[in-house]
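**Student:** Structures are listed in the sections that come next.
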Structure P
Amino acid sequence: MPNDKGAQEIVLRLDSITKRFGALTANDAVSFQLGRGEVVALLGENGAGKTTLMNILFGHYTADEGTVELFGQPLPPGNPRAALDAGVGMVHQHFTLADNLTVFDNIVLGTQPLFAPRLDRTAARARIVQLARDFGLNVVPEHRVGALSVGERQRVEILKALYRDARILILDEPTAVLTPQETEALFVTLRAMVAQGLSIIFISHKLHEVMAIANRVVVLRHGKVAGAVDTKDTDRHKLAEMMVGAEITPPEVRDSTPGPALLRLTGVSTPAHGNAPGLHAVDMALHGGQIVGLAGVSGNGQAALAGLLAGTERPTAGTMDIHGERPVSWSPRAAMAAGIARVPEDRHKTGSIADFTLTENAILEGFDKPPFARRGWMDWGAARRFAQQVIDRYDVRCPGPDTRIRLLSGGNMQKLILGRALESQPQVILANQPVRGLDIGAITFVHNQLLAARDRGAAVLLISEDLDEVMALSDVIHVVYEGRLSPPFARGTMTAAQLGVWMAGGGETHAA
């Protein structure tokens, strides 16, 4: 934790920041300050204005009103280079990496002036490797970013900021795809850096992390500062109430009564893609009225299993039965026709089209069927009514169904995608990282929706790197490691530590 002396020197001051996007006011006269060697957590519901505020600080947006002051000097608005030169580093919630470049090139890109002497690649690589080792962020500098998993890309984002020797570090959901062990390793290093004077703005929906790393919390609600408090004077329950303005009740998870197997994999294998492993002789059954949780460290075959259910992967060995029958051919269209709905891992790349409206995104996976298509003609009235229904039921905070989805916060995009999947009453639900980047109120809502789908007889595959989430919701748990699946574990029969052994490859099957 930062010391009192360091916290007395103000390194950042935001004064009356206001930012509007059309009729939407994302930030409304927001003011707060950050001390040297201090960690301030910025909390709020999805769409509360946290990321917008940080994008103003970093120069990606220009405030309509208000000023930013860094180390006693005004910061020129709308100038990321000025923010970087002043010592601000930012780990974005959504990736800002070039897929066609290597990890090394992404990290060092922009760190050398155009006419500077040639980069010492050996020394730069050694520094990246050392940072990766110190932070527990395992990456290979020579790997191409386009071939990395979501979790590996997040690690590159963190390293990219740390490589630049930032004096103020903005962390926007930095641990969303890290294991608890990796998160703790990151926190150990951050604490050491804070002790040397680094200042941190920490944005997270994981309140236990906020309590562990921050010494002060600023809460935004509907774009305004709803309150500020020292972590020593509060707890997770109180912070959750400050965020949403009401008490949060976690979902009640009752025992399920599983029905017949709606989807069964027997000895299924799929090919590897670059660094992403395929599946190896996987056996799994998804029963109606049951949530099957898949736990594992990112990049161990989750993408292959998700792709198989979504129809983008085909088995190279083994059999896949759906509703007791073996599909003649397998494709995304065949998966949707079989009643499989998906909440994809990457809401930007595979879950939505940025320049499409909410209405267009809401019907992406059913635009050619009634009620949206009749005799070859689109019924845009029906499409807008469906989009509005999703907006209302899933609390998607936006100006309206004709808004382009890229203007929404990540959490509100996720809620639209979830509503699109669940409103069709699917028989099988692929929920791949369904609450990544959501606030505690939205997480509770999503969990309740998945439980309700289970209770009406749907089979749910929950893929999550949050072990607490898997253990809380799943009736049966599998662990995936290097494309191999553990035996099924019934709810309550395994501790987090025991599952962690399987996640690290120490289970009986892997040892054999």
Structure Q
Amino acid sequence: MLFRNKQQHRAIFSNQKKRGGKGKWLWLLLLLLLPVCIAIYHVNKSLPSGVDFSGPQRTASDVQFLADRTYTVDGDRQTQQQIFDAIFDMIANARQLVLIDMFLFNDYQGEGSEQHRALSNELTAALIAQKQRYPDLEIQLISDPINSVYGGLPSKYFAELEAAGIPVTLTNLTKLRDSNPAYSGFWRLFIQPFGNGEGGWLPNPFGEGEVSVRSYLSLLNFKANHRKLVIADNGEDLTALVTSANPHDGSSAHDNVALRFNGQAAWDLLDSEKAVLAMSGKALPKVELKQPSDNTETNLTVQVVTERAVEQAALAMINEAKPDDKLDMAMFYLSDREIIDALKSAQRRGVTLRVLLDPNKDAFGREKNGIPNRPVAHELSQAGITVRWCDTHGEQCHAKWLMHRGADETTMLLGSTNFTRRNLHNLNLETSVVLTGPTNAAPFRRGRSWFDESWHNLYGRDYSVEYETYADERRWPQLLYRTMEATGLSTF
């Protein structure tokens, strides 16, 4: 009897141990599955209201194409700038509203010394001075948490603005879809609930100061409010400027482009920015300005497009190009597979293409590996498309610009949006504009002149070099680019 009881006791203990082991495995499986489920949800969740905006084509007046140029003459680097001078002019003429949405707004230099102009300080001073002159002027600044290193290091410029009565909204990026799902599911479950605090023991990845490990962990989500725009009143109406340029000291020597315009499209742009404020729990006070009707005296139209609507607009421009039409592109990052396939298809149809790319070698004192542009350039070159590289010397060829020239009509797209999965597939916040009108209109002539000057190295200035200078036909960069583009494990 005693023997039998001992056997029963061992059997019961053994069964309990097995059940306990199974329970541990179930908990472990749940712990692994939960971040995966969270990642799947945040890749496919509904977008915040007002995101992925495609406005109507609006007649526009006072349309200006602007460019910042950097080039060398006999080896000496020189810079000509127009964009922020136009922005400061807009601020100086405003009496009721200034709204600015800018991705990089800081003086971080990284490991380099590329400072050409203290843009962050200039913009801060201009906004504060105008607010002091006109206390009733409503100024709103929207930016990205990268400028506070995701809560780890306060921005002195934002503190100055808020002390002057100018509200600063750091975009709530958690409302956006996750571009790096292999990591972000883990981050949302185990890191995000603990927030972040100022200070720490790790070096600031962008410049001076120290931050916590949680700043680095937030950075690895690789998502951003990447928009770059200004909206201001000019006494009677709204004027707007959409650009690829940042008020960032370390970026101030970059090549960039912008479009300034008046009319109903500026109000469309304002509506798209109200959506960004709303997703961060903020609202824009009512502005007492009369919205204009269509201007029938102009034959130029401007369309505001954000997020994936930018890709749809770009694909329409490329796919509608006919034999003997011309497509010109200047792009900081080019990696989106739909855009690349559309370019190759246009080449097969007999469209004349010229693609000017940044060589992806300079990043604020750090040397980059040429991805994604060099593998993509190899693919385009193999398809017969003519490619040239910007001849950079520390700065970046930062424009995001596309022009389609037909027989009588031209379309130009520009703004904040790189042609990558992260920028085009409803992951980052992005804003671009599409300008359409007669080929001989002044903004198109200036845009074409800007591109031709860079492509042909006109006026004794060195802007670009031939494809062979940075050609990379190795297999592993092609595989690395494809993997990074598909998974989101990249900064482009």
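Bear in mind these aren't lab numbers, they're just calculated from the coordinates by the rules spelled out. These numbers were taken from a predicted model, which means no experiment stands behind them. Cβ atoms are built from the backbone, for glycine too; each structure is taken alone.
**Student:** Starting from the value 22, 55, 22, 1: which structure in P, Q was P(r) over Cα pairs in 20 Å bins from 0, in percent calculated from?
**Tutor:** The value was obtained from structure P.
**Student:** Out of P, Q, which structure matches 20 when relative contact order in percent (Cα under 8 Å, 6 or more apart) is calculated?
**Tutor:** Going label by label, the one that fits is Q.
**Student:** Here helix-only ellipticity at 222 nm (-39500 (n - 2.57) for each DSSP H run of 4 or more, over all residues; to 500) was calculated and came to -11500; which of the structures P, Q was it taken from?
**Tutor:** Only structure Q yields this read-out.
**Student:** Oh, and also: Here Cα extents along the principal axes in Å, for residues 219-450 alone was calculated and came to 57, 49, 39; which of the structures P, Q was it taken from?
**Tutor:** This value belongs to structure P.
**Student:** Okay, next question. For the read-out distance in nm of label points 7 Å out along Cα→Cβ at positions 43 and 163, a value of 3.4 was computed from one structure; give its label from P, Q.
**Tutor:** That value comes from structure P.
**Student:** If you work out mean projected area of the Cα convex hull in nm², for residues 283-346 alone for P, Q, which one comes out largest? List each step's numbers first, then the result.
**Tutor:** Values: P: 5.0; Q: 7.8.
Of structures P, Q, the maximum of mean projected area of the Cα convex hull in nm², for residues 283-346 alone occurs in Q.
**Student:** As an exercise: distance in nm of label points 7 Å out along Cα→Cβ at positions 59 and 331, calculated from one structure in P, Q, equals 3.4. Which structure is it?
**Tutor:** Only structure Q yields this read-out.
**Student:** Kindly point out which one of P, Q the value 12.9 was derived from, the read-out being mean count of other Cβ atoms within 10 Å over residues 251-258.
**Tutor:** It must be structure P, since only it matches.
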